[in-house]
Structures are given as C-alpha cells and as structure tokens.
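Alright, structures below, take your time with them.
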Structure 1
Amino acid sequence: MRLPLIVLAVGLTLQAHAQQPVVAEAPLRAHLSLLADDLFEGRGTGQRGGDLTVRYLETQAAVLGLKPLADGSYRQLVKAEGSKLLPGSFARFTSDSGKILTPATGTEILIGTMGGKEDIAIDAPLVFVGYGAVAPEEKWDDYKGVDMKGKILVMMVNDPQPTAEEPNRFGGKAYTYYGRWMYKYEEAVRQGAAGALLIHTTPSASYGWSVPATSFSHERFHLAGSGNPLEGWLQEDTARALFAAGGFDLDTLRAQAERRDFRPVDLKLKMHAEIKSKIRQIEQYNVVGIVPGTDPKLKAEAVVYSAHWDHLGIDDSKQGDNIWNGAIDNGSGVAALLAMAQAAVQHPAKRAQVFLWPAGEETGFLGSSAYMRNPAWPLDKTSADLNLDSMNFVGRTRDIGVAGAERSSLYEAAATVAKRMGLKLAPAIPDLSGAYFRADHFSFAKAGVPAFNVGSAVFSGDGYFDFVKDQDKSRARLVAFKQDYHQPSDEYHADWDLSGMVQQAQFTLNLGYEVANAPKMQTWKAGDAFGKVKR
C-alpha cells in the first residue's frame, strides 16, 4: 500500500509544480529589443510604426496559442481623431485696460484643439476657476453654478491642499484624479466651456514643462466627439503676467482657491486664438488574446493583464534623432506581457486570462477607454486588471511595488504572492505624482474593476526600492530615467540587467493566477471612491 501513496504524492507534487508558469528572460529581451528598434518607428498612434506593432502583436498572439476574440480576430477597433498643430497658430490676450500680451507658442504657452476643426478662431473671456474641481464627496465645487459656456477656463493643476483642520481632504498629500490634467479638460467639456488653460508648475504637475510641450508638439488624439475647442498650458510666469495685466495677483487668487467658498473670478482678459491644425480620422487597434479558464463555473470570469503598445512615434519636424523609441515606456510592458502569455498558455487557470495590449495610452488612454465601451470580457465578470507600464530595467529587488493595490483586496492577494516569492511589499508612500491615474489600469478602476499598475518605481522615478546589488548605483540609474522619460533617448541597451524586469513580470503573472484561482472575485475596500462606480 505504501508504493501507491508515494506515487500519488509524487504525482501531486509534479502537478503542483506544473501549475507554476515561469516567465523566461530570453523571449522578453528579444521582444523588447525589437519593439524598441528604429524599425518600429516609435510605435506612434496613427503612424506606420503603430500599424507594424499591431501586426507584430497579433502574429505573436497567434503563434503563442492565445485564443482570438469571438470574430476570430485579435484586433479590437479604436476609432480616434488626430489633431496636429500647424505653424501660424497663436494666442493673444487683451485686458480690459488695453494691455496686450502675445506669449510665445511652445515656450510660454501651449495651445491645441480637440474640437475636430482644422481652422478655429476663438474670442472668449478668461475665468479663473481655481482647481476646476467638482467633488461632491469633498463638498467642493469650484464653479458654484456660474455659467461657463463660451469661456476659457484657467485652472491650477493638482488638488486643493490639506490643511491642519482637514489633513485628509482630497487624499491629503496624495494626488487624486481631480488633480490630473485629463480630469480638468473633461470637466471643461462638461461645463460647456470654449476651452481650458492649465497653469504649469513642476511641483504641481510632478513633471517639467518639456512633458506637455512634447505632447503638444506631436499629433494628439482623442476618441471622436469628446474634446474641447481649445486646450493648452501656461508657463507659471506667463500666467502671472496675464493675471497682472487684468489687475490680479496670481498668488492671492491661488490662496483663495484653497477655500470651499471660492467662486470663479473674471480675469478681465479676453483671449483671441487662431488655431490651425491638421485633423484626421484614424482607426487604431487594441490587441487582445485569451487563455480560457478551466473551471466549469469560474471560467465565465476573467483576470486581465494589460500593457499599452504605443509610444510617441516619429516627429518629422525635429532635427536629429526624431524617433521616440519608448523602450521602457512601454516596450518593456509589451514585451513582458508576451513573455507572460507564452508561459500562461501552457497552464490555464480556473478563470480566463485576458492579455490586452491597448492602443493610444500616451494620447489619453484611448485604447483602454474604448475597451470599457466594448470589453472583450464583461466588466462585471472581470475580477481585476493588472497593468504593466515602464518596468524595472536596473536589476532584481528584495521588494515589489504595489501602489494602488491597497484600494482593493488585491493588496492581500499581492502580499500572499510576495511572501511565496520571498519578497516584501515596497513601503507605501503618498502618491504625490498621481501615478495611480497615469496608466491604463485607471480606465478599469473608473469602470469599477479593481486594478493597479504592478511593479517598479520607474513610472514615477522615485527609485526607492531595495535592490539586491549596488543599491545606491541602482537607485541612481532608476532616478536618472526621468531624463529619458518621453524623450528620444528612451532607447534599448543590450547591457541592461533584465533580471528585475523578469522578476516583476513573474510576480504579475503569479498574482494573476492567485486572482484567477481564488474562490471569489476581487473587491474594493469599503469607502473607496471607485468602489461606488457601477460597471
């Protein structure tokens, strides 16, 4: 009787081992080096490089054995509208007292349109609306019922700051979605405004002027019918001069905007803007592949792994290196998902595993937003989204970043997986840069699906992780990536130590299996703002 028991024990051990898919470095590195090559032309939305990337991904999905969508395709259509600012565009401001200011486009002011017209002339008054936030749960409304139709809204970036009396208002020191540029523009549309100008400071935006300047110098995209006639940014010194021309002090109005009783302020300025743009309609694609589940009941549910495939493409107007290769952002996530899929197809879980490569993240979450409108898997049957964006290229760590997981039961699942892998969860820090709202998982969160961006500090550049080798040098390399973020210098280097990237991908895949095999779907923590969103 002893021999059959031994055989059974060995069999169970082998079966358990077989259920642990392993992410290999070789395919990850191969995919990354190719996707970040000049041959893919920076994987630009609406560009040939984007088309090449989609073709590559759907081919790889088929080779790996991922199942296609119901129509037999790995593609999911994303209809978008592109707008590229042309020479001759300008903005001029005239105060009620007759002062005229014409800030330099590109260095002092950024302007563009998402209104769908090639030639736009705008004459509109400027109104300062503080943070431009309408947050019922915070008992906050910067508009106070004032009609904003036909006006240009001037807003601060970030959220109302905490006070001694209310240390936790708007997330305390952390960023909330109300602080993001995307929310500001969305709210301007809801208010019926003619446009919105955001006041830039590096501390409030968490990045330098070069980031929005680069974005506005490229073709910008949005889902058709969802943009403002005018969108833009003001350098802080430009805003200060404009406010002064209207007879106001910027800092005084900023202080007033920190109060709940703040009301919109007519800046006694009129803006005349002429915006010339090249407008085009494009069809871009998400790429989706599926590993079906095995459990008779749970296979109706799914876990999603996501990583956007796009970057900034080619800018023909730029001299020298004009290809934004996007090796880390986000060739790393794309390659990792391919390597993870290669492992996952050999080891189906109880729930389905959906591998999603969204389009157009760099231009405002186009692909993931389109996925919410037409999900490959019902959102009410989607347990979680685990997103990868800008991964660890420095080396292995003793811990793993899970910022945002604390909003849901994913934190406990992540802790279980980390312990199993001999890792610690990286210490929680305030989300001062709004990182939770800056990647595709946030589209899932807004739709009510527990989600977070898994892994390293590369995305925010803080470099606070516990590296196994050369701690100070490794952290410095990670922090230095800020100089390459959204620049042509974000290129692949063959000498990169990808052991940390493999570790991050393996943790994400293991967490996906923890979610996919759990008895119940993941849930939001009580009181979390996104837990109230209906799917």
Structure 2
Amino acid sequence: MSQHTASVVSSPTASPITNTSKSPRTLLIVCLLAIGGVIFAGINVFQDVALSGDRFTSFLSFSLLGLALVIALGFEFVNGFHDTANAVATVIYTRSMSPTIAVVWSGLCNFAGVLLSSGMVAFGIISLLPVDLILQASSGHGFAMIFALLCSAIIWNLGTWYFGLPSSSSHTMIGSIIGVGVAYAIQAGQNGWSGVNWVQVSSVFTALLVSPLVGFFLSAFLLLLLKRTVQNPKLFRAPSANSAPPLWVRSLLIITCSGVSFAHGSNDGQKGMGLIMLILVGTMPIAYSLNRSMPINEVPRVAALAQVTGQQLIPSNAPILAPALARDQLKTFIRIPSAAHTQQVLPALGTVLMEISRELTLYGTMDKIPAHLVPNVRNDMYLASEAISAFKRTHSDLSASIKPNLAAMKTELDHATRFIPMWVKIVVALALGLGTMVGWKRIVVTVGERIGKTHLTYAQGASAEAIAMATIGAADLFGLPVSTTHVLSSGVAGTMAANGGGLQKTTLRNMIMAWVLTLPASILLSALLFTLFSHC
C-alpha cells in the first residue's frame, strides 16, 4: 500500500496536457457542423409543420422558433464545456486517447445515450414549472419563460466555465426554472412559492445532493479495493507528458469514459430535449402539441379508456361540472395538492377525461383533430396527467378498481403529449459533442490537476468514472436529473482523499462556492429576465 502511495506523491513536474491548441481546421469543422445542425433542425421543422397541415403559422412564429432553437442548442453547446468535458477528462489527461478522438468518441456515446433515453428526465425537469405556465406555452408569458430560462442558464454556465470551475448545468437549469416559476406567480398576484412544484423540486434536489456524496465515498472505496486486489504498480502512477499508458490501462479508461458519456447522454442530454420540446409546443402547437405518430388503432382505445375512467370518477348523483370549472379545479389542486379535496377534484378529473374521450371519439385520429383544437386537446391531456400524478402522491385510499385505470390513463396521456422526435435527439447530441470539442481543456486540467495536490493517476480516473457511470445510469432509470460534473469531480476528490495525496483547498472552496451560488444566482437572474421579457 505504501508503494502505491509513494508513486503518487511524486507527481510529474509537467502536465500531460500539452500541444492542445485548436487548429483553424478544427474550428472550421466545428462551425460547419454547427451550421449543418441548425439547417438540419430547420428542415425537419418545416417538414413537420407541412405534414401537420398548419396553414396559420406566421413568419414571426418561425422567427421566434429559430431564435429559441439556436439559444437552446447554444445551452447544450455550453453544457458540453462543463459536463461532457468531465466525461473525457480522464482519457485525455492520462493520454489514453488524443483530445480529438476522445471528444468524437464521447460524442458518439452521448448520441447513443440520447437515442436510447426514456425521456423521463426531460419531462421531469419541465414538471418543475407551474402547470399554468406550461399550458400557456404559446402565449407571451410562454415565450418570456423560454428565453429567460435559456439566457440565464447560458450566462451562468459561461461565467463558471471561464474560471475553469466544474459547475453543473443541471443545477443551473433547475435554478432558472425555479426563478421563472416564482416570478410568474408574483406577477399573477400569488405567493411566489406557489409558482414551483416543490414536491418535484425536493426529489430533484435530493438526487443532486446525494449523488456527489455517492460519487465521493464509492470512488474512494473502489480505489482502496483496487489497491488491495491489483498488484501492478503501473495502474497507480500519474500519467507522463511523454508516453501513453499500457494497453490494458488504456482499455480500462476508454471503457469507463464510454460508460460515463453514454450515461451523460441518457441523463443530461434530456434536459435540452425537454426545453426544445417546450419551445416547439409554444411556437408550433399544431405540429408538436400531440404525438402524430401514435398508431390509428391506439386512439380509439385511449378514448374508450378515458370514457370508462371518467365515468368511474363522477358519482351518479353528482352535479354536472362545466369543463372550464373542472380545469380550474384541477389547476388549483395541482398547485396545492391536498387529500381533503378528493371528493371535489375527482369529478373534475372525470369531467376533463370525458372531454378528452369526446374529442378523440369524434375525430378518430390525432391527424384529424382540427388545427384550432389541437392545443386545447393537448392542454386537457397534460392537465389530466399532472392531476393523476398529484393524486398518486397525496391519496393512498383510492379504490382498487380506480387505481389501475388511472395508471393506464396516465401512461396513454404521456404517450400522446410527452414525446421527442428523433431529429431533436440528433441535434442535441451534436451540440453536446461540439461544445466538448471546443471547451474541454479548462475542465480537464481542473479535474486532473487542481482537485488533489497530486496529479490524477490511472486507477483514480478509472474509479471515479466507473462510479459516475453507475450513479448517472441509476438516476436515469428513476427519471432523476443528476450532474455529471458533480458526480465525477466529487469522485475524483474521493480518490484523492483515499490515496493520501490530499485535496487542494482553493479548488474545493471554489467548487463549493460555485455549487452554493449557482442556485440563488440562477434563480435571481432568470426571475429578472422573465420579468423583463414578459413586459416587452
């Protein structure tokens, strides 16, 4: 054990990160790919709008959509500076792969992770917003929300990247969402706290708080386990600036890098996808409000299920509710859920489900719903789904005959309203990869040299990335957003502490300050921007 420690303490005098300046050809390729991605997105938008039969889309709507998409992809590009750069930090720092090959390979793994992602994280992030604001996505408040979220997140991410701090894009985005929700509630004359889904926020922040601790302690444990079981001293040496590691060490690091990149795509990549879907629904509601790829024979089945479930929820002697009143009752319940309101709210949910059944039965397929009714049908479906989620959290005494139908109904409603087109996944993955290619160096040097007092060793890099891969993958299964940055950098810190090399207090202090300040700064910034944009 002492042999391993001694090999680390004598850190190399020169950093392995050498000769990493970007050539003009690399920058040209990045620019061409970025332009190609924007053109690809534009072509798909025009095709989707044409297929939807939307004849009412104005030039202003296309302009706002184009601007919002560019800013959203810019957020994912900046996200590549932070989070994806962490995924490639160990393979670049240990010279297991050249920077160009590493970021391209990481981009491919990110792409695979994005394609195979469930979408649960994407819409879990959106659920942090007040339901009233989501239902108004195509209004002026909706546009103010979109631009405030994106601009505040980009501003803070760029600032922390400039100083080389591994700040979390997830943390920034969640803070921005909270700020918008609070500002919206205040403008609506409500208590600012009512503008945020605090139940969802608590689960999200539990994941964000626990995951770095998991990364720290499990990475430290894995490193100590490797020291006891692997007797090859090469694994515990810091990388040299003049030579690559042995093939088996390189293979191990490439595998862990691939796993982290895949997990990052399946989790972090979804945040951008959720924002883009919010933009598309707000600017092109006819084309993107409802999932037009649903099979024709599935729509009548959903209509029948909505009819049966709605009838179950409405007592035979209950007065008939007007649909508008039923919607208002559901909005209030979602904002302030309470088990005491069961008898009043269940009939309201039944009324909205009956409305959904009537519309689907009348038109038969999603494509045949008239353009001016598409946003209304989508809003009813989204409202009913959120109400069912609120019931599941606050009511455990519903009859056994209602629970299965409510669960099946939510699944069908989410399938109809919470979908992500393939082209959205492709452009998000592209933006992440390009951001990594341009801005990886600052974060890689921080992870490799400035967290611990000694340079990162092969075993430390592999331990931190293996735990990060497992932690992010597990979070994705439960639909919880976690930060690749926080999990991996805390994992590296754990291995430094376990290895006896010590931690650099300055870097740790700056990282903790970035973690602590990110939330209030992004809340304040997004609230101010939302207030400004909503009055423009």
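Read the figures in this text as sums done on the coordinates, not as results from a lab. As the structure is a computational prediction, the values presented were derived from the model and not from experiment. Cβ atoms are built from the backbone, for glycine too; each structure is taken alone.
From 1, 2, which structure was helix-only ellipticity at 222 nm (-39500 (n - 2.57) for each DSSP H run of 4 or more, over all residues; to 500) = -24500 calculated on? Intermediate results must be reported in sequence, preceding the final value.
On the way: 1: -8500; 2: -24500.
This figure was derived from 2.
Can you say which of 1, 2 returns 0.20 when FRET efficiency 1/(1 + (r/R0)^6) of positions 76 and 92 (r between Cβ atoms, R0 = 35 Å, to 0.05) is computed? Each step should come with its number before you reach the end.
Details: 1: 0.20; 2: 0.95.
Checking each candidate, the match is 1.
Can you tell which of 1, 2 yields 2.7 when distance in nm of label points 7 Å out along Cα→Cβ at positions 68 and 476 is derived from it?
Details: 1: 5.2; 2: 2.7.
Considering all the candidates, the number was obtained from 2.
Just checking, which of 1, 2 has the largest value of Rg/Rh (Cα atoms, Kirkwood Rh)?
Evaluating Rg/Rh (Cα atoms, Kirkwood Rh) on every structure, the highest lands on 2.
20 is what came out when relative contact order in percent (Cα under 8 Å, 6 or more apart) was calculated for one structure; which of 1, 2 is it? Provide the component values of the computation, followed by the final result.
Numbers: 1: 20; 2: 35.
The structure behind it is 1.
Going by distance in nm of label points 7 Å out along Cα→Cβ at positions 244 and 420, which of structures 1, 2 comes out largest? Don't skip to the end; give the middle numbers.
Values: 1: 6.2; 2: 3.3.
Going through 1, 2 one by one, distance in nm of label points 7 Å out along Cα→Cβ at positions 244 and 420 peaks for structure 1.
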